[in-house]
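These notes open a run of structures that come right after.
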Structure I
Amino acid sequence: MKIYDIAIIGAGPAGIAAAVEAYALGITNIILIEKSNNHSTTIRNFYKEGKRVDKEWMGQKLESNGTITFLDGTKESTLDFFDDLLSNHKIESAFNEEAEKVVKNGDIFDIATTASNYHAKSVILSIGKMGKPNKPTCIMSPEAKKRVHYNLDACSENESVLVVGGGNSAAEYAVDLAEKNDSALSYRRPNFTRLNAINLLNLERLSSHGKIRMLLGTNITAIEAIEAKVKVSFEEIEHEVFDRVVFAIGGSTPVDFLKKCGVELKDGEPILSDEFETDTKAMFISGDIAFKNGGSIVVALDMSYKIVQKIKLDVLS
């Protein structure tokens, strides 16, 4: 039975960083497990083409203390960056395998996936919240669901599209659609509180020229199909009809999976030490599932660096 020093579940920025930082510390007996067929699924599926990916997050200028230097860029350059990191390190990977549960037996973790079983001295959970995107809670008919999406892949030109959300992804979707579509943006609050300066400026500019209709302070109560369109009912205003609705309302902590792994939770969030260790010794969490409101790529890189240091000192020494 092969026993890895570290099993990393999730091949997003946090998972890749953990593998790379482990190599930098001389730990090469590792396995990287990812449910999709490639790394960085959230960036691939939920970031629009050309989206800026910056170190600065929520007004904070951040740096990682590890060996990885992350620079401002775009969706494409960020994916290339992580491609290079993986190609420069011979990291054993298991793609297209979804981890189902992690159980600790003595000092060894047993990791069951949809295709195999692995064993490791330590585990880093870095699956990310967008592995479980938030879904709308409004009433929605089965037929309407065919025209409700969570990214722009199904959108074409000359359509009326309602984007729902108040974060940067929602703003960028609405701006991107405005070029060749009738774009509207619904947000439940009367003002934006989480947008970066560029996205806020773009929304203000396009809305002032009538390119985006701003439906601020609106809550959707129901979505139903009307022929090849959808009727969207609001609590505060009259209903409207659109070709499509795109929800960009973030992701949530994968509570069920964490429970299967024996992670102790409080109010649906994992309880962690200052070094991101769960109540199960040698099981760590890195990336946005460690925080209620998520975090930046640089935060994830730094977390993984600190976690791997802890594993080398306390688990593998």
Structure II
Amino acid sequence: MDWSENHLKRMIVEQRKHMWRDDTIEMYSRWMKLTQGMTVVDVGCGLGYLGWTFWKYFGHKGRYFGLDQSFGLIDEAYSISDTWSQGGVASFQQGDAYKLPYPDDFADWTMCQTLLMHLEYPEKALKEMIRVTKPGGLIMCNEPDNLSASMMVVDFSENSVTDDYTLQHHRMMITWARGRKKLGFGDFAIAVKIPMMMRDLGLIEIDSRCNDTCNFVQPPYETSRQKYRIEMAKKYLEEDEEGDERNRREFKEYFLAGGGSLSSYYRYMKKADVLKEEYKKMHRQNIENGTWYRAWGASSFFCIKGRKEL
């Protein structure tokens, strides 16, 4: 998968605009005991998002090494790094998360975000992250439990979503996630498993915090975060046919690989398509009228840390 492709690149850029609150990042920096001048490795760095997000807490006389499999993302990350890496050094290179191009005991802090969820062998990448970290150094993994998030069913109206459909939706998503993992595209519920992975690989001081960003939108949409939610909703309502068909093909492939049947797939999609059209009609009208309101739960995104033994 090449994350520099247009639709994938747009997704990772847009998702990160409001992924973490500034005060949350400040709190996590204290929690992880970040200090200026650290040597940092960011695995699966993309455009260097974690670098610029945490730079103020480690970047003075610090060194940041971003690594990604995509040459396209690395080139752009390097071109924009001058805007945020003052006072230290930021560098980027293409590489493999399973075979990091750094020596043993190299970094004070090795980190990743939304990387392990896409890997067939996340333990192998985590083991490499630990290898390149100094004794006593920090390992941080920011990863989601997207399976839990995907189980949510929006109540479009008082009667449209029945208990039977809700249970059907849950079965579909569990089967889909199983197929995704079986095909080597990663574990959609990876976040809740990382602490045990860290323990099994010998890390200490393991802890986890949940992102405190709530999924909430209410008129008059005064904050930048709520304005962003409105824009994302509009883009969803204007979803192109090519993107919709791509998502359908992928969902069907993963669902069948997970043990689902064609009859179950088509039965579910028949109801899902009706609900989707109902959703779009209702929310398009509410957005146009400035009356769109949503409160659909807390984040399922986690920051997990551990330390390498001295």
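None of the figures in this text is laboratory data; all of them are computed from the coordinates on show. Quick caveat, the model's predicted, so the values are computed rather than measured. Cβ atoms are built from the backbone, for glycine too; each structure is taken alone.
What the table below lists for this structure:
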| read-out | value |
| --- | --- |
| Distance in nm of label points 7 Å out along Cα→Cβ at positions 75 and 259 - highest-scoring structure of I, II | II |
| Identity of the structure behind -14500 (criterion: helix-only ellipticity at 222 nm (-39500 (n - 2.57) for each DSSP H run of 4 or more, over all residues; to 500), calculated), options I, II | II |
| Test item: Cα extents along the principal axes in Å calculated as 58, 45, 34, pick one of I, II | II |
| Top of I, II by distance in nm of label points 7 Å out along Cα→Cβ at positions 147 and 283, largest first | I |
| Which entry (I, II) yields the derived value 4.6 for distance in nm of label points 7 Å out along Cα→Cβ at positions 27 and 235 | I |
| Origin of the derived value 0.95 (FRET efficiency 1/(1 + (r/R0)^6) of positions 275 and 299 (r between Cβ atoms, R0 = 25 Å, to 0.05); candidates I, II) | I |
